[in-house]
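Each reported figure results from applying straightforward, stated rules to the coordinates on display, with no laboratory input. Keep in mind the model is a prediction, meaning the values are calculated, not measured. Cβ atoms are built from the backbone, for glycine too; each structure is taken alone.
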Structure I
Amino acid sequence: MKRFPVIIKNLNWYFGKEQILDRVNIQVQEGKFYSIIGPNGSGKTTLLKNINRLLYTPQDAVFLDKEDLTRLSHRKIAKKMAIVPQNTEIDFSFEAMDIVMMGRTPYLGRFEEEGKEDFKIVKEAMEMTNTWSLRHQNIDTLSGGERQRVIVARAIAQQTPILLLDEPISHLDLQYQHELMKVVRGLNQQKKTTVIAVLHDLNIAAQYSDILILLHEGSIVMMDEPAKVLTKQNIREVYGIDVHIIEHPSTKKPHIIPIG
């Protein structure tokens with residue numbers, strides 16, 4: 001039986017008088033990998049922040065396991081959803097391992113200290129993201145890509161059934177982009193973690209996602225498997241560019257080549 005842990009119903013969101021999201025309706029199926037795509041200003045990050053209540057989310061618009069998100073405590077949300085934000089700047093000079101350990105906070109009592117199991121989970125998360133060797137370095141001495149991987153490790157250490165990522169590969173070199181996406185896809189396939197990611201790179205979104213959500217001017221143009229969403233017509237109408245679309249030789253997913 002299909003489960004839908006995240007349901008969005010007629011979500012409208014305004015910044016002042018400007019409407020950013022317009023009647024967004026989504027049912028997120030458990031264990032699937034969703035990517036939100038669309039040009040700059042289409043509302044991708046705003047949608048993701050509404051799902052996690054990082055913005056003022058309207059009542060009766062976003063539901064987490066059938067409960068209105070606005071009626072849940074932040075601790076309860078943090079036990080069900082972890083997020084990798086777009087901005088990974090840290091204001092304090094903590095060691096990388098301390099940053100990842102913050103992912104265990106929702107499970108600790110007010111004055112409770114981390115135990116052996118917490119350290120085991122943190123080590124596994126850092127090894128998965130290739131950051132264990134950075135564990136004793138201060139976060140403000142790391143490169144943007146290293147810091148990004150540490151923040152992803154923190155989210156993995158949170159061990160939630162839902163993982164949200166806002167442009168998780170934006171500061172990474174090509175090698176680490178695919179390495180990180182393979183880690184996230186592995187969590188999705190092996191542990192049935194439901195993933196919702198904002199991605200700019202259409203080819204990476206196509207290769208790793210089950211479902212693409214194509215946004216334009218705050219509305220959903222189409223939500224379906226990559227081959228159905230990434231058509232020449234959709235890309236021309238939303239991005240204003242003509243493309244060739246070929247089949248990726250390894251994954252058989254669509255691969256987009258802009259026409260110069």
Structure II
Amino acid sequence: MVNQLKSVVINVLKIIFYRNRLDSKGNAFKPKGLDKIVSEINQYIIEKSYTPPWIWNADACRRIWGSEVNQDENPNRPSHYHNKPKALIRFLDEFWKPYVNTDLHIMELGCNCGTNLEVLRTSGYTNLYGMEINSDAVELMSNVYPKLYSESSIVVGSFEESLPSISDKSIDVVFSMAVLMHVHPSSSKVFSEMVRIASRYVVVVEQEYGNCEYVFARNYKRVFAKLGCKELDKIMLGIDKTPEYAYEYHGMTARIFDTTLAHG
């Protein structure tokens with residue numbers, strides 16, 4: 001009886017707190033009124049590193065991007081990612097252009113099989129790095145993007161274990177695209193590690209309102225401001241001026257942060 005009651009309460013909390021990236025009309029979800037209050041409460045809980053009962057635990061979140069992601073029915077498996085639309089990385093290339101040039105050392109967190117990095121490589125970027133928890137995804141990279149694989153440096157492992165091994169300010173730009181939203185609240189140290197290794201910029205394109213069991217909503221301006229970073233630019237896709245070709249990613253927010261002040 002107690003377990004049944006607990007299950008009912010958790011399901012009610014899911015109804016209250018879970019939000020899609022898009023609203024019921026298919027437009028980018030930007031909360032207003034009561035929705036805004038609920039969304040801000042949810043962000044506050046996640047940013048404080050709490051693990052509320054309606055989300056998965058840290059081990060379950062890591063498993064979904066480790067061995068479980070390789071299962072055929074998983075839409076995030078590496079072979080699917082290889083064929084993903086390229087619009088979001090093309091948008092990022094335009095978004096960061098006033099600050100980021102092709103000679104900088106750039107690391108993608110959660111690079112999967114390297115599709116984003118390959119677009120950057122073919123666009124003239126020459127110093128590319130990646131970090132990926134799934135070794136099968138990196139093996140696929142060696143087959144589908146052999147030049148990228150041979151010319152870039154890829155770290156295989158979780159962010160929690162791998163980021164601390166990278167030297168201070170050794171990378172010019174650290175970026176993520178729809179990846180930090182899967183970082184469990186208990187792993188919030190990942191954000192300070194990003195700032196520590198990024199000598200110039202941190203760039204994120206993430207959901208900030210949409211959330212579920214393994215998608216965690218945060219206000220990334222607030223997250224990185226607390227670490228001493230200054231926001232240089234921000235676009236919410238589908239709300240602010242957005243290239244038409246990036247419609248598939250409406251509801252995500254792109255932000256670029258200057259990390260130099262954080263380094264003193």
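In this comparison of I, II, the computed figure 3.8 for distance in nm of label points 7 Å out along Cα→Cβ at positions 53 and 245 is attributed to I. Using the calculated result 2.3 for distance in nm of label points 7 Å out along Cα→Cβ at positions 85 and 205, pick out the matching structure from I, II. It was calculated from structure I. For mean projected area of the Cα convex hull in nm², the highest value in the series I, II is held by structure I. Determine which structure produced the value 0.75 for FRET efficiency 1/(1 + (r/R0)^6) of positions 21 and 197 (r between Cβ atoms, R0 = 35 Å, to 0.05), calculated from the coordinates; the candidates are I, II. Matching structure: II. Which one of I, II has mean count of other Cβ atoms within 10 Å over residues 45-52, as calculated from the coordinates, equal to 14.8? Derived from II, not from the others.
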